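Below, each structure is written out as structure tokens.
None of the figures in this text is laboratory data; all of them are computed from the coordinates on show. Worth saying up front: this structure is predicted, and the values here are computed from it rather than measured. Cβ atoms are built from the backbone, for glycine too; each structure is taken alone.
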Structure I
Amino acid sequence: MLREELKIKKQKAFTLIELLIVIAIIGILATLIIANLSQARARARDSQRKAQLQQIATALQLYFDVKNDYPASMSSSMNTLTTYFLCSESGFSTSCTGTKYAEFTPPVGGSNQNYSYTHTTTPAGAPDFKIYTKLETIDKYFVCTSDGCKEQNSP
């Protein structure tokens, strides 16, 4: 009778190897899920950057319609965690004077994804602008000018 009880107990339990295999599989799956989540977050930040730059480009066109010029170039890039404004009297700044055309905060994440803005001129001498950022998920820049926005290899 004692032998029968031992056989029953042995058949109901998992072996240490089976448990280790299950734990290893769960660990591998968790690693894959976490890696995919970080990639999805980076893609979402890139989408947010693109959308913001397109909105800023539209606001710059509105600014141009009123002022017949674009704001002066910024001496430094627009950093994350700072709210910026595009206003009729102060141009790009962290405070607004006059009519507000845009308000935005560059998304946090990655490295060197600040926004850069410069006042330029076309080959014909007409005023123009360039606002751009480096994308996080691919090795390209997203650049907006008065001709539109697109991905480029360099700003």
Structure II
Amino acid sequence: MYKCYIKDINYDCKIKRSFIEFKNNNNKIILSFFDITQCKLVKNILIIKSKNIKNFVYIKSNKIKNIYDNITTSIYNLNIELNLPELITNKNINDDWICNICLDNNNNCDIVEMRCCKNYFHFNCILTFVKSNKLFNCPICRNNSCILCLGTGC
């Protein structure tokens, strides 16, 4: 939880899985990540534009960089969770195939095929990898186009 100010009013800011909650004794504001159209950090002020709010929301805090980083990371992770299932394949995988992340050959799990490099991984393994890997690249070929575009823009 962070302390912040919106229009010079003190709020507690909690970043949840799919939204940001700003709360004080008198008011509660919820901004869904799905509705955020802009999120910028300018001179220690976080500026957020949302589809359902007419004006920009200006947020000040002594930990504004942390708030910004947490919001952008949460939006990225949510985007990955929503788009990665599109890469699940129903192709028959060789019996000797192993996931190069967990080193298990369990073919009963959902398997993802990267469209760019055609490497295969367990869905949960690549999801965890993508969320924790700040280089945003394929764990096998290191093709940094695969993860960023999720195979759709390469």
Legend entry - With semi-axes √(5λ) of the Cα gyration tensor in Å derived as 39, 14, 13, matching label from I, II: II
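For structures I, II, which has the highest computed value of mean count of other Cβ atoms within 10 Å over residues 15-22?
Values: I: 9.9; II: 16.1.
The maximum falls on structure II.
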Inset, instruction - Give the label, chosen from I, II, of the structure having the highest value of mean count of other Cβ atoms within 10 Å over residues 39-46. - result: I
Legend entry - Entry that produces -7500 once helix-only ellipticity at 222 nm (-39500 (n - 2.57) for each DSSP H run of 4 or more, over all residues; to 500) is calculated, selected from I, II: II
Legend entry - Structures I, II, by relative contact order in percent (Cα under 8 Å, 6 or more apart): label with the highest value: I
